[in-house]
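Following this line, the structures themselves.
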Structure P
Amino acid sequence: MSSTKTYLAVDLGASSGRVVAGRFDGHRLALEDVHRFPNGGVRAGGRLYWNVLALWSEMLGGLRESRGRYGDSILSVGVDTWGVDFGLLGSDGQLLANPLHYRDEHTNGALERAFAVAPREEIFRRTGLQFMQFNSLYQLAAMNEAGNSALAAAESFLMIPDLFHWLLTGERVNEFTNATTTQFFDPQRKEWAVELFEKIGLPAHILGEVAQPGANLGRLTNSVAAETGMHNVDVVLPGTHDTASAVLAVPAAARFGTQPDWCYISSGTWSLMGAETPAPVINDQCLARNFTNEGGVGGSIRLLKNIAGLWLVQECRRIWAQAGHEFAWSQLVALAAESSPLACLIDPDDESLIAPADMPQAIRAFCERSGQAAPETEGAVIRCALESLALRYRLVHGWTEELVGGELKTIHIVGGGAQNELLCQMTADACDRPVVAGPVEATAIGNLMMQAVAHGDVGSIEEAREVIRDSFAVKRYEPRNTEPWREAAGRFAQLLK
């Protein structure tokens, strides 16, 4: 066997997926993209679904190609995805239906109906999770109310990455970090909130064993091994929620499991901002701020808040492209940099900006409704969106410090947004904290390093972060011009409902 060991990460996002190889020589990790493929919702019969069989086919293709490239150096594979969505298996071990997409409309009104059975405060006390209508609890409740035949026949509940791990190994387990996104998991007791689940009218027998990141599920099934050529390869659970893997990849030097003095922003379509804490923070203040306690690697908790991220910019770019104006990302950032600073602001999380038909127009309309001059140029629209995100980060940073009871001296930005130098500098200025940007491929890196820890090739999560610091470049941004942001923060606060 080669002295360089290879781990494979299957990293599935809402719009694309990929198989990434991590090549580890004992000191540094190198990434190699093996296979990329599209993902997205498919409408059929009035519902929005995930096409899991197409994803499975692409995954197998990526594993075959990996075998051709890396041969017997491949030790293991692990899958990470988004949260909340799931599949249901019947008593015969078959997938009962295509998993629904979290943006499907079937959960409209489900929150309010659930609160009529279990009050909001009770749900939060038991789960510590923020309230979003697409959380798994409300998806299942909506299915139950509709008399969904798949739920009626279900014997096993598997989150999306659990579903793929089952296809790879035949093992049915619920991985901890993704289980905590359901809003029927108790992070204090680290077990399913069965009483709450049944109070909502749901069948607790479908909930399976909860396994921690790093668990080895065993070898690929004979059929998968035959189809891919990958014999004697293990399947190891990473932090299967993509943000859990991304947070593992934060190159912080602090001792793991201690009270944090840093926070993170996992920056992409969404911005997930928070701190890695040794225990859940479940109190009235956390409930009022709508923070969430999600599982992390090593039994840690990701105390965080969801913020609308670069979705704002992505949608503007898409609308302009439809009108025949194609902009590269770098062009949009350059146009924004040339525009007047802090001229107008929006609430990035306003309902009108969640899924508008025309994002640039929705941003202009928000400005006009709030008594501001609407941004006229493409650059001004993008600058408005980015500055508003930075001010949202400032607010959430302050709330996070209150919740953890200490100063968060450094902000780590990981994921695709770490490449946006303008947003990184805005964040440093708005929050008056140094920003460390990178690594960009945080989710895949965290997935791969969890496998390395599980195999004993890296001794601990602290050592994994040391490997990451040695393997991937980061860029540091110091606060430069903070006074205008303090003034703008007051204006921003007036926009929030």
Structure Q
Amino acid sequence: MSASKGRSKQDPISDAPREIELKLELASGAAEDLLAHPLLNEARPLSKQSGQLHATYFDTDDQALHREGISLRIRRRKGKAIQTIKAEGPHKGIAMDRGEWETPVDGKLDLSAAAGTPLEKLIADEALRTGIKPAFTVETDRKAFEAKFDGAVIEVALDRAKASGGDKTASFSEIELELRQGHAGALFALARRLGEAAPLRLSTAAKSERGYRLLEEGTVRPFRSEKIKLAKDATCAQAFQVIARSCLAQMVQNEALVRLTQEPAALHQMRVGLRRLRAAISLFRTQLLTDPESAEIRDNLRWAGQTLGAARDLDVFIGRLRSMDDAMPDPSQMEEIERRRTEAYRDLLETLESHRFMDVILQTAAWIEAGAWTTSGKGRKSAQERPARDFASAEFSRRFKRIRKLAKHLRDIGDEERHELRIRIKKLRYGTEFFGSLFTSGKAQKRRKTFSSLLEELQENLGDLNDLAVGGSLAMYLPEVSPKRLERQRKKLLDKSEASLSALSKADPFWL
């Protein structure tokens, strides 16, 4: 999708041409299997878009464009050069929704073509403008097709590519599905069908992102949750899609890092993304997600969460042991624990490479975009169109009432009920993050900050209480602790939890 070079400076960015694109990683050597799929056999080859592509990406030394979500490249093919500016859309998610402006050039940058694009404001700074230079390259062998599927027209590009930046290179294969006409949900439906022929993994990494990763020094940082921004007049359906897309994107981004690095922080953030998604589904469950397909998705995500548990528990346990400077297990015990962690990660990586796991993620993405819950049905339209702010207020009040009721009997209820209380608190805490942008007054923001802080404190204390109660198969490696000391720890945590619950019960709800 392209825009003319002469776009007026007054044209709103919301009127910019949009590129809605889905990326999927393809296992090495699987390209021929994919090309044999009937849907691609029947698709119309696009010779003009196929062939060898050479792209040079530009930025400053401190990556000023990348920090603003902008990419700038010149792509050469058969002697012709096209300059492309891309800018991230307002909601980051699985399907890339970006503004795109293309301009034919003579092989050199033409920054006058940035007029009316997000890049225009950046290059008004002369120092920044003069600092723009080649950053990395991407060489691509592309086969492109036009497929008609599910009432949509979709451009399918099979790319075998190599990114080069600094003294590093990275080869990869991927499928790009770009929507030309129709509903974005068709992209995901087509991805699942193509996944029947070859293992396809949902990806959020644009080619430019792969290049920037080559320039990074040191450990790649995990992706933390991004702040959710909802429109003031957002409906329930719109709010859920924005929230769910963000949560799933966090999970997918960190899953790629887990496979690459096996870093505990990446697995933790992957698990956080999954838990946030499950919490979002729980919040909307009785109002919006009442259909059988939504129930299937909940079951699938529960299974996915279970696959992450063993490796993450061992990461936490090893961290706990290393914090005990004067009470570490003997070397043979630590060796056994590390061996178990290695096995847990091996099992985890096998699961992440499985067709079932990849399909669960694709199915979830397709459901978020175009599941049965998005269609019209008995009583469904009113739930879809209900103002998100009204829904959040009612849901928070209902959940807060239940938490306060359980809190009155914290010492009397059993360990299992206390664990259930912690889960309720965690879901309410995520809810305050999801809907916080709808309550913007100074008073509401101050109250929300206090409320969220108390929920976080409670979640941590109740989690420690649960750890004491559960123990588990790794307890044998912990230094022996006397029953009296354990009881003192338990009482201390109960006291802290009661104090926080008392403060929470008295807190002014920010949503009223």
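For which of the structures P, Q does the calculation of P(r) over Cα pairs in 10 Å bins from 0, in percent, for residues 240-439 alone return 8, 28, 31, 23, 9, 2, 0? Going through each structure in turn, the value belongs to Q. -16500 is what came out when helix-only ellipticity at 222 nm (-39500 (n - 2.57) for each DSSP H run of 4 or more, over all residues; to 500) was calculated for one structure; which of P, Q is it? Structure of origin is Q.
A value of 1.8 was derived for distance in nm of label points 7 Å out along Cα→Cβ at positions 136 and 168; which structure in P, Q was it taken from? Walk me through the intermediate numbers first.
Working: P: 1.8; Q: 0.7.
Only structure P yields this read-out.
Comparing FRET efficiency 1/(1 + (r/R0)^6) of positions 232 and 424 (r between Cβ atoms, R0 = 41 Å, to 0.05) across structures P, Q, the highest value is found for Q.
Output the label of whichever structure in P, Q has the greatest value of Rg/Rh (Cα atoms, Kirkwood Rh), for residues 400-455 alone.
Values: P: 1.10; Q: 1.06.
Looking at the calculated values, the largest one is P.
Name the one structure among P, Q that Cα Rg over 2.2 N^0.38 Å, for residues 344-447 alone of 1.20 was derived from. Here the read-out was taken from P. Please compute mean count of other Cβ atoms within 10 Å over residues 264-271 for structures P, Q and give me the label with the greatest value. Between P, Q, the highest calculated value is found for P. When mean count of other Cβ atoms within 10 Å over residues 80-87 is computed for each of P, Q, the one that comes out at 24.6 is P. To which of P, Q does the computed value 80, 57, 53 (Cα extents along the principal axes in Å) belong? It must be structure Q, since only it matches.
The numbers here are math on the coordinates, done by the rules we state, and not lab data. In this text, all values refer to a predicted model and were calculated from it rather than measured experimentally. Cβ atoms are built from the backbone, for glycine too; each structure is taken alone.
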